[in-house]
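Undergrad: These are the structures in question, set out in turn.
Taken together, the values in this text are just the output of simple stated rules run on the coordinates, not laboratory data. Keep in mind that what you see is a predicted model, and the values were worked out from it rather than measured. Cβ atoms are built from the backbone, for glycine too; each structure is taken alone.
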Structure P
């Protein structure tokens with residue numbers, strides 16, 4: 001089974017991702033079982049300093065620093081349960097010591113699997129004004145989607161499938177589930 005490395009940014013997103021990996025792992029592997037997981041996080045303040053300055057190269061360096069630490073800890077692949085900092089993804093994808101699962105690509109794959117044709121994306125100002133979801137969902141653009149992407153990793157703590165009038169795509173949980181599948185299936 002593969003070892004998952006979580007590049008954490010916000011506490012809430014990282015905790016939700018880790019919890020989902022643990023719960024999903026137990027459902028697939030048996031009680032109390034889940035793939036091996038390591039997590040590294042720099043202070044959110046360090047990320048915010050770069051984000052607020054529009055310094056995506058600075059964000060990328062923080063992500064790569066975490067990626068290096070996780071690779072040394074034995075992670076086979078990496079995930080980042082934070083939508084906003086995926087704006088630095090193009091700067092790190094080919095420099096990282098391990099392959100990544102991309103949060104928006106996992107959301108797009110699930111939207112396609114569930115045959116949603118029109119998506120509304122909820123997220124931070126940085127996410128909404130940035131390129132992360134438009135790039136990943138471009139292929140679905142002309143198909144007219146019909147669900148809500150919970151694109152801020154904290155939104156699923158407030159908006160649940162039961163409380164939403166529309167189907168939801170919880171980016172953090174979808175990424176965690178994809179990581180569990182990858183860890184199990186290789």
Structure Q
């Protein structure tokens with residue numbers, strides 16, 4: 001699962017980076033960091049680690065390498081998990097973080113930045129589906145324009161001009177550029 005998630009996030013990031021660049025007119029750099037609860041990346045012995053702002057791909061590890069390392073970590077954590085009554089590692093503990101220009105949006109993003117990042121992921125998903133099915137999916141965006149500034153609204157509408165079917169809902173028609 002770690003391997004599949006890492007690969008999927010690598011693909012989504014590649015697509016979302018292009019979309020985000022269009023939506024922000026090149027002013028923001030979009031990144032996704034995958035933070036598995038079990039990380040196959042080696043940590044040098046006797047060295048402290050700090051979270052990196054750059055994403056690191058884990059998709060180069062084989063299923064076997066990940067499985068063996070994960071089982072080793074489960075064995076090491078077993079006594080602590082039993083004592084605490086919780087599981088401390090596993091796919092349910094994985095996270096991914098989105099940053100723009102090196103700033104973690106979960107901690108410091110504005111509503112507009114967060115909305116734009118979510119739209120970038122949503123449009124990346126649309127592009128992913130289109131590449132595999134050769135068809136546009138029906139896209140429903142509910143009150144999306146309300147949380148974007150004029151330039152981002154305009155960029156989004158321009159991006160959606162080639163879509164086969166998009167439903168945009170709003171309570172304020174003046175939000176359409």
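Undergrad: If we compute distance in nm of label points 7 Å out along Cα→Cβ at positions 65 and 153 for structures P, Q, which one ends up with the highest value?
TA: With respect to distance in nm of label points 7 Å out along Cα→Cβ at positions 65 and 153, the highest-scoring structure among P, Q is Q.
Undergrad: If distance in nm of label points 7 Å out along Cα→Cβ at positions 9 and 33 computes to 3.4, which of P, Q did it come from? Can you show the working numbers first?
TA: Details: P: 3.4; Q: 1.0.
Computing distance in nm of label points 7 Å out along Cα→Cβ at positions 9 and 33 on every structure in P, Q gives 3.4 only for P.
Undergrad: Could you tell me which structure in P, Q was used to calculate P(r) over Cα pairs in 10 Å bins from 0, in percent as 10, 38, 37, 14, 0?
TA: P
Undergrad: Right, something else. From P, Q, which structure was Kirkwood radius over Cα pairs in Å, for residues 17-104 alone = 15.4 calculated on?
TA: Values: P: 13.9; Q: 15.4.
Corresponding structure: Q.
Undergrad: Check the numbers for distance in nm of label points 7 Å out along Cα→Cβ at positions 89 and 161 across P, Q and tell me which is largest.
TA: Q
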